[in-house]
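What follows draws every value from the coordinates through simple rules; no lab data is involved. For clarity, every value in this text was computed on a predicted model and none was experimentally measured. Cβ atoms are built from the backbone, for glycine too; each structure is taken alone.
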Structure I
Amino acid sequence: MEVLEFIFGQYREYSTSHIVLEIAALIISLISVYYSFKNSVLVFPFGIISTLIFVYLLFQWNLLGDMVINAYYFIMSVYGWYFWLYGNKNQEEVSISKTLRQEWITAIVISITTGLAIYLLYYITDRLENWVSYVDMITTGIFFAGMWLMARRKLEHWLILALGNLISIPLYFYKGYSFSAILYIFLFIIAIFGYQEWKKYLNKKPSTALK
């Protein structure tokens, strides 16, 4: 009972609308990740819906870094949706590929720049709390890089997202958002299996994604 109280007790103080929205966003996120696991372009429309819900909730929860992550996810989902379908030189569907050296450099630059930008956002809005805010900056940078690689349909994006998910699990439990913390546990597990699944696609003719 004490464990359940620790995980779910804080929800007594939350509005019913926030609880319903969080659960809805979690379900839609899992559907989106399932389609990502299956290498289907349907990952993006479901991702767009879930990220819009989370942008609202995370602003209310004062997790500005994660709020910006989800706003960025929305933009990358729109970009990725187009790129997966028409991104190669013949404007045809792009297949899975490994991340090149220059793309790794770009991903690192995106991660560092994003972390610094989130620090400024916390500082300007006077919302710096404690170590939680700094961890939020780190995870934001990681997720920005991972989502960019996903939009480019790169195999290694799963490993980057797995790292971000792993760090986010204790962060969300500590902040008291247990449903979201549980989601990150599932996302971490799915990311590991997703990496293995995409490796199977890598040297094969790409499956026809649902459009």
Structure II
Amino acid sequence: MDFKWSIIAEYLPFFLKGMLLTIGVSISGVLIGSIFGLLIALGKMSSIKLVRLPFIWYINFFRGTPLFVQLLLIHFGVVPLFMTPANPIVSTIVTLSLNSAAYVAEIFRGGIQSIDRGQTEAARSLGMSNFQTMRYIIIPQAVKRMIPPLGNEFIVLLKDSSLAAIIAAPELMYWGRAAVGQYMRVWEPYLAVAVIYLILTLSLTYLLNYMERKMATS
């Protein structure tokens, strides 16, 4: 096979620029998603059925429909209501955040509910409010247990961000498609993109494993 390294060399600055955007939208998505996810998790754990229902259906929708469909709906249907023309980077961040929130909500719910109920009762007996109990007793302990699944969610989000190429967000996959379109060659651009994604995900995996070991010994 005639592998042309010159294509990779020419597009390397664009791949690196796209990689930075990929990391940026993924971090934004997981941070915003974590904030919303915590609120959704608390809403889903409410003892009032009417309060729980909207949060349950939010999770069902975003976990039960493809991210690709969500991206198209938000980019062509929702974002144009607030800005014209729709910014693909904004659409990507919004979609990743809303999608991540549904998965993070279940991670938070599982982590919170895994803490022994006796600790909540002990905190309440000391005069702590529900908010104080959650902030000072439950969530700090639950976070340790949630690090691995939250890390996995970030890795999944990082890879799923490649779908943003379809709405012309100039992330990593976008430049891979641009190189293919210019040279009509598949191997060089897509292999370069795959290697960059692999480096990112392996680096994150190593970092998460390191954090788990540190927290386990602390």
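Source structure of the calculated read-out (distance in nm of label points 7 Å out along Cα→Cβ at positions 85 and 125, 6.5) within I, II: II.
Which one of I, II has relative contact order in percent (Cα under 8 Å, 6 or more apart), as calculated from the coordinates, equal to 30? Walk me through the numbers before you get to the answer.
On the way: I: 24; II: 30.
Derived from the structure labelled II.
Given a value of -0.62 for log10 I(q)/I(0) by the Debye sum over Cα atoms at q = 0.12 Å⁻¹, point me to the structure among I, II it was derived from. Answer by label: I.
For distance in nm of label points 7 Å out along Cα→Cβ at positions 45 and 77, the highest value in the series I, II is held by structure II.
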